[in-house]
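The data blocks that follow each hold one structure.
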Structure P
Amino acid sequence: MSESLDAELDRIFAARDRDAMAPTIAALEEIHARHPDHARVLYELAGAHDTAGDESAASALYPRALDAGLTGDIRRRCLLQYASTLRNLDRFDESLRVFADARDEFPEAVSLAVFEALSLHAAGQVHAAFAELLDVVAAHASETELDRYRASLRANADYLRDLDVAADGGA
């Protein structure tokens, strides 16, 4: 990516007003017209539509950004945002599939685990959602007084996860 395009995207993002996204979307649409297949342009445009509440437009752009070759941290963010958008569109199975793939690709990403828990909850897997959050807490327990309870947190997480499996008939 050219430095000037990067700088232009950074400038637009920094100037955005989350309560009035039309100017941001218009600026990004103009760049998109010049760079229709550019991964970061597609990602930023998807995110702008998402912020504006147009999840339908965002859900069409996120996969294009991923297919265009996003890498590293921006890819992780795109996967998280795409899966969350699918959740907001009540496309829970798709959301959970994207999160599963993202977690395989970025196993240490705490943000993916937390937002995956939201999708699990929305999909009616409340025990699994809470278990996921307990796993996050347990993973970071050494940073707090919770370190003493790490094994208990993980055991409770496993127990809760098993409740959803039992409720689904062992699936």
Structure Q
Amino acid sequence: MLVVVGRVGRPHGIRGEVSVEPRTDEPEARFAAGSVLITDPAPAGPLTVASARPHQGWLLVAFEGIADRTVAEGLRGVLLCVDTADLPEPSDPDEFLDHQLIGLTAVDVAGDKLGEVVRVEHAPASDLLHVRLTGGKTVLVPFVKAIVPEVDIAAGRVVLTPPDGLFDL
């Protein structure tokens, strides 16, 4: 499974550097020199990072083989991905990668099915689980211990204790 770690913005300068909006908690690891990123769509196949540096909340990235602004312009809007098989497992037992959560069955404390986690959104205050309820409606559930007391990857479920009215919004 592929996960998005960045999106290419506009070219920067004339030597092929591009701005990249990072979509990962570890941009220094994902965009380290020598890292190979899968592109979606795949205009030129995988791209190898030559260098990366922070710039105003974005990254300025140079890729091997992209030597001028014209070629870099062709990358605008491309998503940069990595294969989840290549990602190390988190060392913290309370930390999860998005792809581990997507697809988990959401249940209440009695074990009754509420729905399924279909997406994870990283908001400033806390991460949000997009849960598609059994009736088809999708709700946003703050991914905090008080509302999500248990995540059991092996059993394929996440236990929710939503406050009254959360699913009524």
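Where a number appears in this text, it was derived from the coordinates with a stated rule and is not lab data. Keep in mind it's a predicted model, so treat the numbers as computed, not measured. Cβ atoms are built from the backbone, for glycine too; each structure is taken alone.
Looking at FRET efficiency 1/(1 + (r/R0)^6) of positions 10 and 122 (r between Cβ atoms, R0 = 25 Å, to 0.05), point out which structure of P, Q has the largest value.
Once FRET efficiency 1/(1 + (r/R0)^6) of positions 10 and 122 (r between Cβ atoms, R0 = 25 Å, to 0.05) is tallied for P, Q, the winner is Q.
On relative contact order in percent (Cα under 8 Å, 6 or more apart), which of the structures labelled P, Q is highest?
Q
Still on this structure: Tell me which structure, out of P, Q, gives 59, 32, 26 once Cα extents along the principal axes in Å is calculated.
Matching structure: Q.
Something else now. If helix-only ellipticity at 222 nm (-39500 (n - 2.57) for each DSSP H run of 4 or more, over all residues; to 500) computes to -1000, which of P, Q did it come from?
Q
Here distance in nm of label points 7 Å out along Cα→Cβ at positions 66 and 82 has been calculated and equals 1.7, so which of P, Q was it run on?
The read-out comes from structure Q.
Quick one: Cα extents along the principal axes in Å, for residues 34-113 alone came out at 35, 27, 17 when computed from one of P, Q, so which one is it?
Among P, Q, the structure yielding 35, 27, 17 for Cα extents along the principal axes in Å, for residues 34-113 alone is P.
Given that FRET efficiency 1/(1 + (r/R0)^6) of positions 58 and 90 (r between Cβ atoms, R0 = 30 Å, to 0.05), derived from a single structure, equals 1.00, which label among P, Q identifies that structure?
Among P, Q, the structure yielding 1.00 for FRET efficiency 1/(1 + (r/R0)^6) of positions 58 and 90 (r between Cβ atoms, R0 = 30 Å, to 0.05) is P.
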